[in-house]
Structure 1
Amino acid sequence: MRFPPALHHRRYRLLWIGLMISVTGTRMQSAAVLWHVHEINGQPIALGGVGLANILPILLLSLVAGVAADSVNRRRLMFLTQTSLALLAALLGWLTITGSASLWTIYAISALSSGVATFDMPARQALVPNLVAREDLTNAFSLNSIAYQVGSVAGPALGGLVIARAGIAYAYWVNAISYAAVLVALLLMGRVVQQGELDPAAMEQARRQPFSAFLKAASEGVHFVVGHAIIFPNMLLDFLATFFSSATALLPIFARDILAVGAVGYGWLVAAPSIGAGAVAAILAFSGPIRRQGKVLLAAVAGFGLATVVFGLSRAFWLTFLSLVLVGGSDGVSTIVRNTIRQLLTPDRLRGRMTSVNQMFFMGGPQLGELEAGLVAQAFGAPISVVSGGFGCLLTLGWVSARYPQLRHYDISDPAHAVDELRAPGEVSRA
């Protein structure tokens, strides 16, 4: 079996191992928060409120975070974000064990954590191309997906056991400890050189006129994304599909009220999408590059919507679990293709800002989708919310495919596309 080429790069290997451990804790906490909220308030709208608390900081801070990821050293920025996230997780555990945690304190700490993570994600994703060779970037993002999905399987599954045996507070404390893995990796990898860090003259100008410097830097990133024939419809499709098909916030209702499987069964349902996505990522990590990325992306989103419909209709644990595995597998293909396309078509000096704009689409879709799912479930019930979301995903897929045919025909290996995709920001696509 061929050893994944990205793992030959020592600094990437350190980050990859650290992320796998850290994501396990993060996903354990995410599952615990939803279970905790449902214990305090059994109404579906309360679960939707978690999505709202998570998305507001992203919408407010994403552009600032992107400028930061392109202006300062990404490794140092990650030191700050990972430490802050560990402290917030420990605080939530302390409030829970002392009986001081309420619905509003959970929302507040979730919002603060989301705000910090808003700065972490652009720095982390933009750091990866600084750690591996260009030809290994697709492989690196496949391995990133494996790290995320392994953690997303282990986190909720272990979280269900921790909640059932020890209590919710311990799930939060395990997450706090898990951030140490990334901090150690960042220490061991040493200095990382990147393009676009502000030189002393630029830093002095930014200090004299911080607002105008920020506006100039942020607008450059926004114009690049909006003017790109492939990157913008790529992000738009991600937002619309996940807005309608994000129903995992309703899993406590399915586990308790529909399937009656308890906390342990709930943990496995939360882990199911990551089992599918992890399997897909493992296959792609050991295979050649994906061809005809546009068609593959659209097919993956179609599978995502169809599997969501089956999930909403199911009344058997095994079928619900299987449909969620398929949801994760199709979303895993979509995520790897989208990340690779965006990173390869974006200059290093703009990667942080591009990622920050994408963060509003990538995180905004599922988080607002959780709020939408909670509202529909409150009015019509959880199954109708999930099924209608799956059909909504399929309808938006058809619209994006018809509106942006260049995405459907995209293939990074096709020379006919290369000139159009690498045009100057703001130029109208010829497709």
Structure 2
Amino acid sequence: MGDKTIKGFSKLSKRGKIKWIVENFFKDPDAVTKELTSYWHGNEAQQKVLDGFSENTISNFPMPYGVAPNVVINGKTFCVPMVIEESSVVAAASSAAKYWMCRGGFKAEVLSTTKVGQVHFIWKGETAKINSFFAAVKNNLLQDVSELTERMEARGGGIKDFELLDFTEQLEGYYQIKIYFETCDSMGANFINSVLESMAANWSLRIKNNNDFAEEEREVEIVMSILSNYTPECIVRASVSCPIDKLDKNNSVEDNMCLAKRFESAVKIAHIDPYRAATHNKGIFNGIDAVVLATGNDFRAIEACGHAYAAKSGQYRSLSYCEVRDDEFHFWIDMPLSVGTVGGLTTIHPIAKRSLDMLGNPSATELMQIIATIGLAQNFAALKSLVTTGIQKGHMKMHLLNILNHLQASEQEAELTVAHFEEKAVSFSGVRTFLDTIRDAQAPRVAVSK
């Protein structure tokens, strides 16, 4: 192990880092060096920006940047950027967008935009005393952080409320100041955390200087001050609906009702069974994460929040809902989304900026609507396939090109294979067998002397 450890790695130049890595972990260092450096941005200034996003960067990791056109939301048409490597996701979102474009489009509304921060502390005195003290100094605590909140307040945001919570039955001496924020068009993580740390320091100081407390009651331990990525009060709803007889123009009314009921059952199953719900919601996040990445937002925070929200009842359930009533099909999603359109990567990542340009430079609430809509579109496309043709038919058709690349098919071989599987089920073994067949047929015959 010792010969593959290093001190001062972060101080090496980028080429120095690559040199050490390829010499210690690869059998073909020259080839790997050439490959890693080939992904460096041709524009040195842009590469410097990318290198600044993380630590110990040695190269870039390209991801496909696609778009879903024809996404109609509240009567406005968008072309939505998506960054994702999974076959069929962008195609499915595009298909659902086209489908609903002819049926009134998607509706979306932001129900609330409140975010949460917490100061966690230990104080071992009487609960009644700390409650009374908090009430007495609450306004002072706001004033203590006024310099930090002033600019956000001028934009219509800031601290909306805060409260003291008692968790001493679960953990001795544990209390929490829970603070509710509005951060306007920014995601607000740095703003929230700065306010929390400042408030925690002032809260601690006020307790220590309070002469009404006994000496032992002036001791307080601030455990941590941090925003919460669980934002159940930062919610957007996206929905679609249409008369049952409009679901499929080629179906009879009875067949369309059958489709609607099967779809409704599929969603209800995801509310009943966590095993199904996990896959169901993963499909939703296929769409959501792709737009979040394309716009320079934090998909990990959004995933964590969404999954926590899906389990808010005590059981993990579907994030989407479906109802068939009065000969109408209704399908919607309530999604907690904390995103920003200013600050962070949204303003310094070159492609994230273009993504926001493509979307018409939306506000944070408008971006919430767009992201939730793509999540719903993705879910609709997946469920419609599942309850009709099955998921593999469309998925494997899209995956066919990946299989052909893996098997190093030539352009001619790829054309023949795509034509062959036009009406057939695609599988890796089936494609490999077909390629072997055409390759054998094209191989030169060696004459055998008699």
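The numbers here are math on the coordinates, done by the rules we state, and not lab data. No experiment lies behind these values; they were computed from the predicted model shown. Cβ atoms are built from the backbone, for glycine too; each structure is taken alone.
Key figures
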{"item": "FRET efficiency 1/(1 + (r/R0)^6) of positions 328 and 344 (r between Cβ atoms, R0 = 30 Å, to 0.05) derived as 0.80 - corresponding label from 1, 2", "result": "1"}
{"item": "If FRET efficiency 1/(1 + (r/R0)^6) of positions 80 and 400 (r between Cβ atoms, R0 = 41 Å, to 0.05) is computed and equals 0.65, the structure in 1, 2", "result": "1"}
{"item": "Which entry (1, 2) yields the derived value 56, 47, 46 for Cα extents along the principal axes in Å", "result": "1"}
{"item": "helix-only ellipticity at 222 nm (-39500 (n - 2.57) for each DSSP H run of 4 or more, over all residues; to 500) from the coordinates reads -27000; which among 1, 2", "result": "1"}
{"item": "Label whose coordinates, when Rg/Rh (Cα atoms, Kirkwood Rh), for residues 120-295 alone is calculated, return 1.04 (choices 1, 2)", "result": "1"}
{"item": "With relative contact order in percent (Cα under 8 Å, 6 or more apart) derived as 28, matching label from 1, 2", "result": "1"}
{"item": "Given 4.2 for distance in nm of label points 7 Å out along Cα→Cβ at positions 32 and 320, calculated: source structure among 1, 2", "result": "2"}
{"item": "Answer label among 1, 2 for the case where distance in nm of label points 7 Å out along Cα→Cβ at positions 160 and 248, calculated from the coordinates, equals 1.4", "result": "1"}
{"item": "Distance in nm of label points 7 Å out along Cα→Cβ at positions 144 and 352 - highest-scoring structure of 1, 2", "result": "2"}
{"item": "Comparison of 1, 2 - label where distance in nm of label points 7 Å out along Cα→Cβ at positions 24 and 408 is highest", "result": "1"}
